[in-house]
Structure P
Amino acid sequence: MLYLVGIIGSTATYYVNARYKQGAVRSSALLTLIVSAFLSFFPQLLSKYLTQYIPAIFIGASFIGMVSKTRSLLILASA
């Protein structure tokens, strides 16, 4: 599950940055805010372990999405 969060975090950041021209920092911050807020409001949906570590994994993976130039690098670096 955490590997999947890492891949989604980096890919989503890259996609929002490239597709919607929001910039790398704004894309990372917006997506991380959404994920963290969702888990803060609904902590009972997942286990305590996942609720605690998903935001940290997501923000770390979003940094990969901020600096990646190619899509293939995203998958390799975030897994």
Structure Q
Amino acid sequence: MATRQSVEDLLQQCEDAIRNAHEEYKESSRQEHYNDDDYTRAMQQLEDAYNDLAQLALSSNSQQREQLHRMRLQLQQLQNNMTLNDH
């Protein structure tokens, strides 16, 4: 079973990834193709966080799974926005 601390740590990691991705998304709107590496790293960070959430959900209780699911939806939405961005 997932510990409360492991869930909190992962949610914090996801929030950091989201914050970083938002910054890169905004930056790409201003600079277009000048920060491709950072943009790609931000997208990879989102993907890694998404995969970590899916893995932790396997050993979580129902309340934890709900928290993780909500975070996964946020990550997916941002991933979609970044993919569709005319970067």
Structure R
Amino acid sequence: MGLQTTFHAPGAGADFLGLRKSRAGATEIVYDDGAKQRLVWRVSDGSGDEVISDALQAAVGAQRVLASLYDELKKRAIQIERI
């Protein structure tokens, strides 16, 4: 089975989380709230895509997606830097 790389919040939520590769091959995480905020982070510690995907999937189901994303990344010791 393939790795899921995009996640949308359930219900009426417009929150989006995605996992992508930059042109240079770096892994990036994208957050978009559908209205006014789009954030991009580079994964700086070489964490595997499967671990990152699990964190995104857990975060997108929460009431506060962005806060949950930070918690899930911290829980898995995934280091990020904002672009």
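Match the computed value -29500 of helix-only ellipticity at 222 nm (-39500 (n - 2.57) for each DSSP H run of 4 or more, over all residues; to 500) to one of the structures P, Q, R, and report its label.
So the calculation was done on Q.
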Out of P, Q, R, which one gives 27 for relative contact order in percent (Cα under 8 Å, 6 or more apart) as computed from the coordinates?
R
With log10 I(q)/I(0) by the Debye sum over Cα atoms at q = 0.10, 0.16, 0.27 Å⁻¹ computed for every candidate in P, Q, R, -0.21, -0.53, -1.19 is reproduced by structure P
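Every number here is computed from the coordinates shown, using simple stated rules; none is lab data. Bear in mind the structure is a predicted one, so any value in this text is a computation, not a measurement.
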